[in-house]
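Please go over the structures that come below.
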Structure 1
Amino acid sequence: MPNSCSTPWQRRLNHASQQRRQLDQWRQRSTLNSQQGPVVQRNGQPLINFCSNDYLGLAMGGANALAQSAQRWGLGSGSSHLVCGHSSAHDELERALARHTGYPAALLFSTGYMANVGCINALTQRGDLILQDKLNHASLIDGALLSRADFLRYRHLDYDQLQQRLIQRQPLMQQAQQEIAKQPLTLVVSDSIFSMDGDLADVARLSQICQQQQALLMVDDAHGLGIIGKQGAGVRSAFDLSSEQLPVYIGTLGKALGGFGAFVAGDQALIDYLVQFARPYIYTTALPPAVAEAMLSNLERLQDDSLRHTLHQHIGYFRQRASQLGLALMPSESPIQPLMIGDEASAMAISTELQQRGLWVTAIRPPTVPNGSSRLRITLTAAHTTAQIDQLLTALDELIPESLRLPAADIRSSDPQGETL
């Protein structure tokens, strides 16, 4: 029974926490005793790490560059960008990111979450419409919920439904007042590679639909930058689109680039506008300049495609061997290789058993994913070895029950040599 002396807010917190535990959805932090890498130390136990977003293995490098930058710039930036926190290191990184992704300009944010929320809220207002893929990242969903615009979601990768909703919007837009400040805007938002399923949006079709319906397209390329496109330039390059065809581009520095921070890229008018109106940019301390300067060395390493080539070889090899074992991987050609389990308790049990064997694979459960779709989110990196991947496959073969395997007729091999993205 709840404590009769507890306050209403305590009872609410206790009830919500208890409910999460009962549903096997309780989240806990894991504390590392080592730097990021293919093998990490957690509570004194070495674990082969298959849950990091450090896809190219760049997080464990760059220490010398960061140390040298810290000697020059110190620890913190001291203030927001618009007070006294903006440095030449920020300027140089923004110019380099814009060049790399193929845009006229870029603007640094402290986190990807802040970039997404800030950009959506700056671009939309009451009377506008935001349309998002149902499986978009939480930061994109929250950005729309926090805006005053109308918000609808379309079924995952269902571009026919998206187009229909845009067509239905047209009469309302034509009836709206024609004053520039009050003309309604439609913003279409999508991830490029989806963080929990690992599949890739058809950004070329999204761009075509948005141009036909005069909607503004924004894509969060958090899991694509560094992985797809020429020299890892991202989803715009991968689909051979111009910067005008993909006008609002979000990238992160904390995944394939192995560091910290995020940015928005677009034309100069967009960047100037965000400096004026993106509240998470205006009202927060700037990214430490030492971090900004150190990120340039990792960005330069992307120009050498050897890491990307190794990563895509690993992806092809893993998928081929998993298929031969009858493991029902979801249809992803990205470093994110989800293995569907179903219920929360089973996903947690398998994840725990893998940890006991020295393998760290996170069990992803609701509310991060829909009910009944708990999964093991396996992520591969260029820093893994084939032997480590084989160790994981052997353990999965022993732990995954037959009820979750592919039927024998569906087991087929694939070519592990080609780069699939």
Structure 2
Amino acid sequence: MHVKTLILGGGLTGLSTAYHLEKLGQTDYLVLEKERQAGGLCRSVYKNGFTFDCSGHLLHLHTPQGKKIVRELLGTNLRRMPRRAFIYTGHSQVPFPFQAHLYALPPDVRQACVDGLLAIRQAPKTAPKNFEQWCLRAFGKGIYNAFMRPYNTKLWGRAPRELTTEWCTPFIPTPSMQEIKQSARQKSTKKWGYNSFFYYPKTGGCGALVTSLTTQISHLKTNTPVTQIDLTKKTVRAGGKTFTYDVLVNTLPLPVFLRLLKNAPALTALASKLSAQPVTVYQVALRGRPRPFSWIYCPDEKDPFYRVGLQSGFSPNNAPKGTYSVYVELPGRVRPTPAKERQISRALLQKGIISTYDEKLDSFWQYLPYAYVVYDTFRTRTVFRALQSLESYHCFCAGRYGAWEYSFMESSLLQGKSFAKKLYNEVL
């Protein structure tokens, strides 16, 4: 089978590429997806009246183009919500972001955070070489030790000094020194960060976005895992069949894609230089009334999870009346056991996230092997080399995992549109 444009991976970027090709009148394409259901990590699970996403999947829309695409796809099935996020550390419940709400800390920790700001003035003015240096220069030693170091070590599974700074700016709010000092004396009313509010479907969970995309594209093959790619011959072996193409779009995780290449040892070798941090998700449905929150960060080492989100809080249609659901995110690959479930439940009870009066109705586990792309010292030059070489074969990589980046769902949708325009010009 031959197509002008072959798209590997039916996640958000791959589906968006196909959707925008259709809108441009280009229908000579095919999307190959290994799973029974398209959507990648943007899929939702529907069980006994509950809607579960693959951990937290929220729409942060920052551009007119991104908002336009989402409204085209979801119409009125969209709600805008304010963020209600906290950091639970020790016995403190600190509003997010930590560095802008020091007033909520115990006096000794609060003072250490303020004292740490004084060292910032004496820090060298050269660019920070790693994430640890970036944090110390932005917030000082007190905030670094109280939150930035333990939380990020837990999340990424490595010390902050092993990470670069390329990913920081869009994701970590940076109040001025004066604003941080002032937050130690009084509550801040300023809205901080890219996610001070967010969008979410009224019904269907984040999977509603996938449903809308898949119903508007013509050529999608599920249950079709890719097993081999020959860039020279422009062939892909998938689902026991061979497909040929003029242009190839990859949205599979970049190291996975590189290992599928035939007779390209130099490119395949680059896969070993790319790292990802897996996440294990424990989904729980309960009967009871939850405390109102969006999500909670948990940096303390004694807690098995790094974040807990109120899935039913994103939409009242995510859970039946009188019930609620939470997703619990654990760093790395965690073996699901009854003992681990009991440990999680004890920690949730201790923090007041769930109550002893709540009745557990259901639970299940999810494993996300490529949750977070790790920005270590190898990533940038490895990705640049791989993508530059692949383009010479008319192969383009896109999306959070295809381009091997830390990005938003909006970015995936916009990259799909951008690549569709580029491919439309390439293949005509």
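Every read-out reported here was derived from the displayed coordinates using simple, explicitly stated rules and does not represent laboratory data. Note that the structure is a prediction, hence the values are computed from the model and not measured. Cβ atoms are built from the backbone, for glycine too; each structure is taken alone.
Worth a mention:
- Structure from which -9000 was derived, helix-only ellipticity at 222 nm (-39500 (n - 2.57) for each DSSP H run of 4 or more, over all residues; to 500), options 1, 2: 2
- Taking distance in nm of label points 7 Å out along Cα→Cβ at positions 64 and 216 as the measure, the highest value among 1, 2 is held by 1.
- For distance in nm of label points 7 Å out along Cα→Cβ at positions 8 and 264 computed as 3.8, the structure of 1, 2 it came from: 1
- Origin of the value 150, where volume of the Cα convex hull per residue in Å³ was derived from one of 1, 2: 2
- Comparing relative contact order in percent (Cα under 8 Å, 6 or more apart) across structures 1, 2, the highest figure comes from 2.
- Of the structures 1, 2, the one that 5.2 was derived from, the read-out being distance in nm of label points 7 Å out along Cα→Cβ at positions 288 and 384: 2
- Structure with the greatest value (metric mean count of other Cβ atoms within 10 Å over residues 40-47, set 1, 2): 2
- At a computed 1.7 (distance in nm of label points 7 Å out along Cα→Cβ at positions 48 and 328), which of 1, 2: 2
- Structures 1, 2 were shown, and P(r) over Cα pairs in 10 Å bins from 0, in percent, for residues 24-183 alone at 8, 26, 27, 21, 13, 4, 0 was computed from 2.
- When FRET efficiency 1/(1 + (r/R0)^6) of positions 168 and 400 (r between Cβ atoms, R0 = 35 Å, to 0.05) is worked out for each of 1, 2, structure 2 gives the greatest result.
- Answer label among 1, 2 for the case where FRET efficiency 1/(1 + (r/R0)^6) of positions 160 and 224 (r between Cβ atoms, R0 = 30 Å, to 0.05), calculated from the coordinates, equals 0.15: 2
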